[in-house]
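So, here come the structures, one by one.
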Structure I
Amino acid sequence: MTSALAGLNRELNHPSTPLGRGYMAFMIATIFGSIFFMFLIEEYPKYYTHDHPIVIAVEAFLLLAFSTDFLLRLVSFRSSDWKNGIFLIFDGLAILPSLAIVAMALGWDVHPENVVVFTLLRLFRLLRVLKLLRMGNLLVEVLGVSVFTMVFGAIALHLGIRVFAQMLQPLFGVDLHDYIDGPVLLMAVTAVGSAFGISMAITFGMVNKKREEIGELHRIAMDAVDGFERDFRDVFHEAVDAQKREQVFGKFRTRIDGFVTAQVPYEDIKADTAAFLDQVRSVVKARPSMDVPFHAVLVQRLAVFLTRTQSSFPPAFYAWMKLLANLYFILVMLAAPGIIGLCVQLLVIFVFYGLLMIIEDMDFAIDSSATLFNAKILRV
């Protein structure tokens, strides 16, 4: 593969240039819009027939966009990348429905009954969406850090589930709402939604308090470090010169700054802190009066700060919350059909799942991945 094709492959999968990010944002919007248009066709079949001018125009645009994307990925495809090869096959199948409708509009001999099969193949485009959404860093890099980018995966997933359910019902000749007891379903939606909302409210209060505590603990710990640096300058100036003092305290302060911006991992800062405390102890141990400030102030404050930064809810808790959220969104889908129901469901997803993403982001108060609400670290 030439360098040009390698660069194209890299931009298509991990865009780093403005052009690559703009193209990926365009494709994400196009894919999302195509799935939403599928929903409109299935919801209002009388108004959006296969020979309707709007349908033909939209399908022609989708054919052009998806074919261009397919050809770009095909020419830059690497035979060793078998996962992308599978998605490339799905991309090709997803083009067929649009191709069939445009061919019918141009007068080609395409039997209308086959269009249903081609429309079903369009669901493979959903796999393309899910592939992009699984690359959370890619979405953040393309669209920027926001609640929307963190919630977009759930929105696209449940839009796809709704369209999938809509398309399967006529194929099997069933209507899910014929088997649903409305009052019972509404009671389940209310109960699950209330439990979910209460649990998130409690969790939000806990993680927000921890986020504020980390900022306070950092300031207190660094005040203790500054205090010992002054003692080194005023009391131990004969034992430690200015250059040595700057080497000990300046280097440690730089490492702490790197830690609170997620540039230094916890294991490294823990080792750096132990080395820093050993250097300080080797100097102050000559004065017994410094034992209490060293152990009860410096050591304790640094230990509390570092430990608090690592405390968070276990991953199983967030896995359970996300599972509960997705089950709740499916209940809302069943309870609210139609275009109004879709709008209600998307609003519920944005509010509830967005709050859940904010809570998880706040729980890791000094991370750097998709950060919205880090702990406020004051300059000291």
Structure II
Amino acid sequence: MQRRDFLKNALGGALALAAARPGLAFAQNFANTPASTAQTGNDNPGLAKLRGVNLGAWLVLERWMVPDVYRDTNAQDEYSLCLALGDQAKARLDHHRETFITADDFRWIKDRGLNAVRLPVGYWALEAPKPYVECSRFIDFALEQAHKNGLKLLLDLHGAPGSQNGWDHSGRSGPINWPKPENVQETLRVLESFAQKYGNHPALLGIELLNEPRDVVPLEILQQFYQDAYARLRKHLDPAVAIVFHDSFRPLAWKKFMQEPAFSHVILDTHLYQCFSEADKLRTAQEQLAFAINRKTTLDEMQREELPTIVGEWSLGLPGRTTDGLSPLQVAAVTRGYGDVQLLNYESTRGWFFWSYKLEDASGWNFRYCVERGWLPANFAA
């Protein structure tokens, strides 16, 4: 099953009325339980809390987000799309890249009080093996526009050779072959090329080493890769540039890992959704809100026991059945509340990035639409 197959039936939302659920330890979760400033990075005035959006489906395609790019094909991922289009792939992908995210979008993001963007790219971004189409000039454009608008950019390796998770957004869905030594080594080479090319750009916030490696990837392989990548990249990066790694859906597996002083400016990334598992699909609206509130316990532990933490992906997407039987007024309340509860939690971390900035569908995964509907604040400036 694909990572986001459920999305055609998903609905954004949740409700601040969660405190009314019997037995919910609302006050306990939010009273006097912030992570330490050393872990959030807020003790350093040069490190503003990150409030941002992902520029998803721009340089790494996802069919559910931009189905028009996949028109007239049966392709399910970027690899198969480029294969199906053949010589026409570059023209179609370049047109999408030139029009989906423009300078106006960066201005809109700045004007909403956000200060960062997370940019997913594939291992094919700079040097594209067939059938992929490289996109280096669009990374240059994103960094230029981020700098022009006072935004920081987190460069995220979203797709790695062999696929780190088998999902479509790794570039190619199917088996997870990334742990093979030759694929790990090629990933290290690609990451180092990113660091060499962009490591001193004034807009670069950090480089994320690998997006969502599945929890079936052996932990020892992943930890060694993260440490090897740090050694390869840090020598090319400005000291203020962060090295970010994803928790591999094992949020508490990183205690005593890559700690100072041996490792500097390392950030742990976690992605929080409530719509993929069977348990997610069975919750009522009130139960979804309660679950969202209580996730702060794990976030606090990650920051206290592990590393400064960001929530690199979250949305207002919930399974459709969560709001079955609710009136339109209740659905809107659920949607606003779910956003409020998450923001309440994530503001206690190093920062957050909503997934995603925009897509073709008007839903709880479309940040612009959520803001325009009033489901999220009109301005995020502190």
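Identify the structure, out of I, II, from whose coordinates Kirkwood radius over Cα pairs in Å was calculated to give 25.2.
So the calculation was done on I.
Here relative contact order in percent (Cα under 8 Å, 6 or more apart) has been calculated and equals 26, so which of I, II was it run on? Among I, II, the structure yielding 26 for relative contact order in percent (Cα under 8 Å, 6 or more apart) is II. Which structure, out of I, II, was Cα Rg over 2.2 N^0.38 Å, for residues 200-335 alone calculated from, if the result is 1.48? The correct label is I.
Taking distance in nm of label points 7 Å out along Cα→Cβ at positions 80 and 328 as the criterion, the top-ranked structure out of I, II is I, with the highest value. From which structure (I, II) was helix-only ellipticity at 222 nm (-39500 (n - 2.57) for each DSSP H run of 4 or more, over all residues; to 500) calculated, if the value obtained is -24500? Only structure I yields this read-out.
One of I, II was used to calculate FRET efficiency 1/(1 + (r/R0)^6) of positions 184 and 208 (r between Cβ atoms, R0 = 41 Å, to 0.05), giving 0.70; which?
Computed on structure I.
We did not get these values from a lab; they are worked out from the coordinates using the rules stated. Small disclaimer: the values here were computed from a predicted structure and weren't measured. Cβ atoms are built from the backbone, for glycine too; each structure is taken alone.
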